[in-house]
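Some structures to go through are shown next.
Each reported figure results from applying straightforward, stated rules to the coordinates on display, with no laboratory input. This one's a predicted model, so the numbers in the text were calculated from it and none came from an experiment. Cβ atoms are built from the backbone, for glycine too; each structure is taken alone.
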Structure P
Amino acid sequence: MTAVEARPAQTEPAGSPAGLRFPPGFVWGAATAAYQIEGAHDEDGRAPSIWDTFSRTPGKVFDGHTGDVADDHYHRYVDDVALMRRLGLGSYRFSVAWPRITPGVTPDSLGPVNRAGLGFYDRLVDELLAAGITPAATLYHWDLPQALEDGGGWTDRRTAERFGEYAAVVAQHLGDRLSTVITLNEPWCSAYLGYASGVHAPGRTEPAAALAAVHHLNLAHGLAALAVREHAPDLPVAITLNLAWVRPEDPDDPADLDAARRVDGLQNRVFLDPVLHGRYPADVLADTAHVTDWSFVRDGDLAVVHQPLDALGLNYYSPTVVRAWDGVGVRVEADGHGSSASSPWVGSGDLEFPEPVGPLTAMGWPVDADGLHQLLVRLHTEAPGVPLHVTENGAAYPDVLTADGAVHDDDRIGYVDGHLRAVHRAITDGADVRGYYLWSLLDNFEWGYGFSKRFGIVHVDYDTQTRTPKDSALWYAEVIRRNGLPGA
């Protein structure tokens, strides 16, 4: 991901024989995350993360799976980069495992830098550059050092302070070779799934703690941006958000419209507003006042959060349809306390999410590419002048390695094709979208689902670690080669 000069979209109409072309210089990439692929959980000084602890807790992850070995990328990165090169990837988005870099971190001290841990990323980045692939590094993709969680985790502002110091270490060591550094991946998940619903590490169900985590994650982004710019001033800084295209089930029902407003506030605006405008949305503060008084926000914090962005990343998989609770269906949130405390929608009031309709992925998520188009246009409007990147987009399907040694994943090809056409429409509508990172390069450890869900365009046999490019990988390689899609 690079912050290059804005340029007009040079496109062709969807029905033309030549098909759709993306702008010159459009970045075609794929993404992964450290805990999901690296393995080597106890090698070269790495300390435990919250996901090591969570995955070892009975009942938390499907079938007791852990990321101890995962895709063994830590030992197989050379072959994996060679595979990326064969597919023609222009960029690879990976995450740095904080527990490898400062394994002795405590809430009050970053601790010594682990040169062996940094060495892995040295080798990975150099291998990527030698292959002509630009490295884009995410500093935090959910693998918080367990020692920090023991001291309060993201509910404690000291975690944000240590994160800024950790960002400085990475910037000093790798900043001259990265194309971009992304501070956080999907802080919504870290805060709400980790501290409210408890379905992600660290598995806590404390509504007020989740909102404190929201703020300290935002603060961590700002502190990291400042640190990167101090130690690697030429390195572009971005953040990746999993924004939701929120739709009321009945757009003519005031109650459904208000439910959509509340969800949009908790999912989108509570992160966008402080990062882009240096403030929290007044309606979100009012909606959640019965849960917390937000006293963890100190004078000067929002000025720190509000750092200029060189790029903004969007992760998108499916739309969000919501309605007001009708008193009969499944209510997902009551008052932020009591029996509904395990909902991620802290303080949102009574609402429910209708059963999805239409084609679904293996995750049970509806397929609707229009949401990606709508969100990109929204970001173009809300953050004018900030280059946009789709930093994750993809789908899980029940892939099968057939007797001919292939994986024929036509559903995934259709999903990605439709979403790339949505990206193209957004560019045509004026959105400055610079790149697309498909999720994911490899089948991997899918968090609470363990190895039961496959998002990769490359099939991984977890017993042998054999990599097999799926039909979608070959199709994506052709998209990259032509910088576009065939005619509609």
Structure Q
Amino acid sequence: MTTDNPIMQLRGVVKGFPNGTIALRGVDLDIQQGKVHGLLGANGAGKSTLIKILSGAYWATIGDIVWRGKPVVWDNPKAANDMGVATVHQHIPLVPSLSTIENIYLGDGGVWRRSSRIREQFEHLCDRIGYRTDPDAIVGSLSIGERQMVSIMKAVGTGADLIVMDEPTASLAAQERELVYATVNRLSKLENKAILFVSHFLDEVIALTDQVTVLRDGKAVLRAETCDLDENAIAEAIVGKQIVALERQAETRRTARDDRTTTPRLEVRDLASKGKLAPLSLRIAPSEVVGVAGLLGSGRSELLHAIYGSDSAATGQVTLDGKAIARDVTASVNAGVGMVPEDRLAQGLVPDFEIWRNITLPALQGVSIAKSIPVRANEMERGWEAIRMLSIKANSPDILVKDLSGGNAQKVTIAKWLFSETKLFLLDEPTAGIDIGAKTDILRLIRHLASEGMSVVMVSSEFEELLAVCDRILVMRDGKCVAERDVHETSEHELLLLAGGQSAANEVVSH
């Protein structure tokens, strides 16, 4: 990759945390003025940490940040912003009760609310970006796309020369995305701004960026000119050859639901939750892995919680192997449903408990005398068995879960359901925030569970993972299931289109 006119350089940046996590492992990055630099990586690859270092929210443990040819150390985001670095965050941190113009110039002093100077600056900013909006509109009343544009205007309005955009199109519809693309091109090509564009949409990265860096497990595994790459090369760099191999195995896998004469493992009828989930009906066969795709806020996690009974407002009927389950967690667990939530430490584990204690919690009867008095030796034996079965990196079952890496903690979250009569696994982002090796282990485990007759419903924001391990994929948007696809009949590109609302597909899932 050429390094002409680098405005920002990272050299050997390492970031470690007190709990022992190493988020970045010697990353080099060159960002050039007048260029759009794509930054990609799976969840947990180190993107967010790198962005926080660039924006001044974190400092590097080891390594150098070079800004305009000089080493710098930023103590806080304001220091970075004062030097010319602005960040457009994924979750759009605006003040909803203030107007558009008040949000954009929130950092300015004086009586700026009525200032004609500020109004003139706003009009000039609209001309520069090529986007006009009502300066007095209350931000809380704007659409997501409009709020995203206000956030971009706020970043540009600071006079920044490097603008970091963290997933700016993740929740936008097609027309809103095109507006962001036009703005990025205008800023880079006409105003010579440097743009670091973080995205998981491979097609937009290919179309929009000049250069690409891919992070995996805290390392930069690919640095190249975009014109020298295609989507396949980027995808392989993001997920690694092991997951690509799983995808190839999926091409020859037959779906488990082909035989409609069998009793479904799971059947839901008119499952709904007011304000979260529109009525949905679904059948899942024994040994079938069903993926749930969707963007943030699509209702994918809400679907799992409604099935599991942890959403007390959910209505509808859930049946497992032909038997109706009462709508609460205890009834679901007793019936054979296991849930691995997205926030494993807060919801799926007891961090201050040992591995053995976490694993035996859902099925104490199996390690107890007369099904009531737990036997420590039996619990330890089960802990050792889990360590062997799932290749958990721990010297002993006595290790506290909070002292494990993210990937090994996630394995414990899954392992605790393997020693009970679990028939249906509900997995919410089971590979989020873990390294590529642990990720591949878990994806292979999911296929193994299916081969043993268990059924799996898996939510993942990494659509390539769904294609690698699932038999069928449901696409969620705005709390509704808008499409269903067999993995052999779809692609990551189509799933992204469906999830983002870029298709006329309006398929109601009902069997």
Structure R
Amino acid sequence: MAEKTLGKFPAIFIPVLLFILFDTVALGLNFWISAKLEKSAVAINLSGRQRMLSQRMTKSLLMLQVAQTEGQKLSAFTEFSNAVDLFDKTLTGFLQGGMTFSGDGKPVYLPATEAPDTQMITGSAVQLWTLIHKQLSPVEIGGAGVGAEVLRPALDALLMHNTQLLGLMNDLTTALELNATREVYFLRTLQVSLLLLALLNFALVCKRLLAQVRQSQGNVQALRNIIDSIETGIVLYDGDERVRSANKAANQLFGYNDQALVGKPLRQLIFADNTRVLGLRCDSSTFVAKINTQTLFEFNDQISLCTITDVSEQERKEKRLMYLAFHDQLTGLPNRGLLVERLHQDLLRAKRDSTFLAVLFLDLDGFKVVNDEMGHDAGDELLKAVAKRFEQCCREVDTVARLGGDEFVFVLTSLHTVLAAKQVAQNVLKAVNQAFLIHGQAVKIGASIGIAMYPTDHSEVELLIKCADDAMYLAKQRGKNQLVFTGECH
């Protein structure tokens, strides 16, 4: 009897040991793939950032060229110097490996590119960058106070080669993405092969133990209890896509009593809506669903196992984060990022339709007094009340944005006369001059407004904003609570 038992031991457990081996190797591949993806993601993100840095260098040089105050010059030069240094370190890392900084400012080691295509692109980019960097060095050495004779050659070099540099960075990003895809595809193929072997081995285990499983029906109920204890909804359905069984979490998720889901067509529970998958509850309400389906076989029958998770709250949080990224948290108005994006689109539309566009830069007069004397809470309430009045002064197609503090920017589109912009600005002044009730007290403030027009003043987004800003400062100098056009600054 003992010899018989010892003879059966390897036959039963060898497939199990093979399954453990396959699972261990698959787990190792998962870690390997994750490490590959992480390294590839860092390299791809940094190569994408190189494009942004090349544009930032040009923008900061332009801002340094037009800067009027020492503070503006220092800010523009600091941005330029940081962009040049970061671009150089990252490109050096792609070429021969080295330390640079990630998007959140943390030091990160960037290994040199290994693929022939990325090495060739990196080599070309380094040659071009060496030529450009040579022209930029006098500006770095000269600091924020360099003159036009130093700025002009550096700016010309950037403008001349920026498109080619951007193209090389785009090519590098594409090559890195393709190489990462190839590597992951190979590893995934290996992983799938191991999974198939594991499933085949698992089928052999099931075949050997089938007789014992039939004698152990109590284990089926134990398994059902385990599945019911899982918080994720699990549904099994057959080839006709009718539910064969569902765990307790799935019944609760769809709002049905125990076993009420059995026999229902899957299309009555889950359906696609544009880019989302929605779950339909018994009370006709819906939720955003994340599903994962695997196909199994029970003898000759095909069975699909579907895990269903309600991610409605996660989607709501993601939308909220996206909203906060482009809106001012206090007033709900668009922030600078969304303002620049909209202004860019509005300028394209104005150019196409041959209409005027106005940028109004507004700074509140007397806000600091309210903020200091009544407290920051009162100041915040005042800003929110001001924002509501500003929105009432404009059309839906216009944009009202808050840059920060008590500075606001209006973008008025599809204007047929300059007087239309003046009329809106006067309406804004009237709205601001009316008293605000803040914490039970009547508060009166004013506003200084600078107006820049497209196409008469400028056609660039940042320079239009700056022109309006300069005109606003002139309005302050003339006594505040008035409007000034950019043309009056000359």
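The value 1.3 for distance in nm of label points 7 Å out along Cα→Cβ at positions 290 and 466 was derived from one model only; which of P, Q, R is it? The read-out was computed on structure Q. With Cα extents along the principal axes in Å, for residues 82-305 alone coming out at 57, 42, 31, pick the structure among P, Q, R it was computed from. Structure of origin is P. Here mean count of other Cβ atoms within 10 Å over residues 58-65 was calculated and came to 16.1; which of the structures P, Q, R was it taken from? The correct label is Q.
Out of P, Q, R, which structure matches 61, 36, 19 when semi-axes √(5λ) of the Cα gyration tensor in Å is calculated? It traces back to R.
Here distance in nm of label points 7 Å out along Cα→Cβ at positions 42 and 98 was derived from just one of the structures P, Q, R, and that gives 2.3; the source is P.
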